[in-house]
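Please treat every number below as a calculation from the coordinates, not as lab data. Treat the numbers as computed from the prediction; the structure is a model and nothing was measured. Cβ atoms are built from the backbone, for glycine too; each structure is taken alone.
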Structure 1
Amino acid sequence: MMEPSQSGAAAGERTKIYTLQNFYLKSGTQASRNHEFFSKAFLPALSEIHAGPKIVLEALVAPHMPQLALILGFRSLEAFQEVGRELWKQEKLQKAVEALESGPEPPYEHYSVSLLEATDYSPEIVPLTPPPKAPRIFELRTYHSPTWRQLKALHERFAGPEIKIFHRSGVHPLLYSSTVVGPNMPNLTYLIPFDNLAAREKAWAAFGADEEWKKVRAESIAQHGQISSVIQMWLFRAAPYSPVR
């Protein structure tokens, strides 16, 4: 069994690959059964062999409710594959999966998986120390661009003036990424934590009113056109047992 690590990655190497799994549930026992599985079986098994970012989220506002989301970070695609091979060799986890699937109803209606590549300007995701007293709110945003050329322009805008405006407004994303495999490509997907819903409203209000942002947006549209044609947004709350919460 591997030691808890980023699967043999060199020291200082960045987390480049993230998986986003969305589990679409129905009202009843599915949510509680999945929480038990993730907290008591999956995360302990994964933590024995992998020290990368791990986030478990429960949807507050999403097209499908109820819903859970699992975000995991890896140094590379090869590390992701290696962890997967080692993880599912664990007998305890195999038995936990069998128990999850042998209940009176399926564990979920269906699920989806997206493969994300972190941008060069994306920060590393690390748990807060000490952890927050209450699980934070996490906003997941996906901006679909009509073309790869316009997505490149969108990334350039984010990496340049937009992040600075974000930060002074109280918006501090943990992750910026492009979807490699998944829906609505090409797109920029990013994840933002807030202490609570009131903090989220205050931050976005400050951002929308920022005079520099208005100028940056107008210049961007004049040069590249409308570079984000569809914006999708989900609100989650971190699970109490989520390593990043």
Structure 2
Amino acid sequence: MAVLVHGRSAGREPSYPAELAEILRIVVVAGLSVGILVIGLGGRSAMLLLRLTSPETVIGVTSDDGFEIGRTTLSGTYNLLSVGAAVGLIGTVAYLVVAPWLVGPPWFRRFTVGVTAGALGGAMLIQADGVDFSSTGPLWFAVTLFVVLPLMSGAALALVTDAVAAPGSWTARGQVRWALPVLLLALVPRVLVVLGPLCVVVAVLLVLRRLLLTPLSSSRAATLGVRSAFLAIPVLSVVALGQDLAELF
């Protein structure tokens, strides 16, 4: 099965600067679009749903993420969108790292990424002693939201990243190629604080990918080792999520 390598055309390895620029374009376009529309707006929608299903006593209580429950403001929504955008950037880079080692057809790869994100995000967000679960309710609904949201975000990141990186993508045509990233960054300029260090990380990871991807993917033993290492992430996430759920229920 062909290895999925974002930022390259099939059978061609571009120069390092060209490949780095293309990867950063993919990260910004995919990460910010999903971060704003799915993670940010999805998080705002989840908070609204929890507010509607929870008792009136939760109004005015500060959530585990620092937002005041029951109060919707433009500044608060913008802050949430900015956080979602930052998470989207980081998530896209993580997907680019694991993508060459995923197995199965595209739909299965995106499904496994979504399940991993759901387990990992759920384990990080669900706190047995947190306000989001002790004050809001019903409990099963709150837990479902905090697992389904990262699951959908992970699957969306994989889907959109593949689409943005695909040959002939409209996001890479003409002036749109660089105008779109600039526009997205203008919407949430705060993410530049995250994007700066992330660019350095991407630059280093790209060096490693150019040096190691071909020899590792050419060795069955090395491929199995890398995939086993990445498999530990969802396995440990599911275990941690299970422990959190056991404490809650």
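Can you spot which of 1, 2 the value 57, 42, 37 was calculated from, given it is Cα extents along the principal axes in Å?
1
Rank structures 1, 2 by distance in nm of label points 7 Å out along Cα→Cβ at positions 23 and 207 and report only the one at the top, that is, the highest.
Top value of distance in nm of label points 7 Å out along Cα→Cβ at positions 23 and 207, among 1, 2, belongs to structure 1.
In this comparison of 1, 2, the computed figure 0.3 for distance in nm of label points 7 Å out along Cα→Cβ at positions 175 and 191 is attributed to 1. Each of 1, 2 could give mean count of other Cβ atoms within 10 Å over residues 39-46, but the derived value 20.2 comes from 2.
For the read-out FRET efficiency 1/(1 + (r/R0)^6) of positions 103 and 159 (r between Cβ atoms, R0 = 30 Å, to 0.05), a value of 0.05 was computed from one structure; give its label from 1, 2. Spell out each step's value before the answer.
Details: 1: 0.05; 2: 0.95.
Derived from the structure labelled 1.
Source structure of the calculated read-out (helix-only ellipticity at 222 nm (-39500 (n - 2.57) for each DSSP H run of 4 or more, over all residues; to 500), -9500) within 1, 2: 1.
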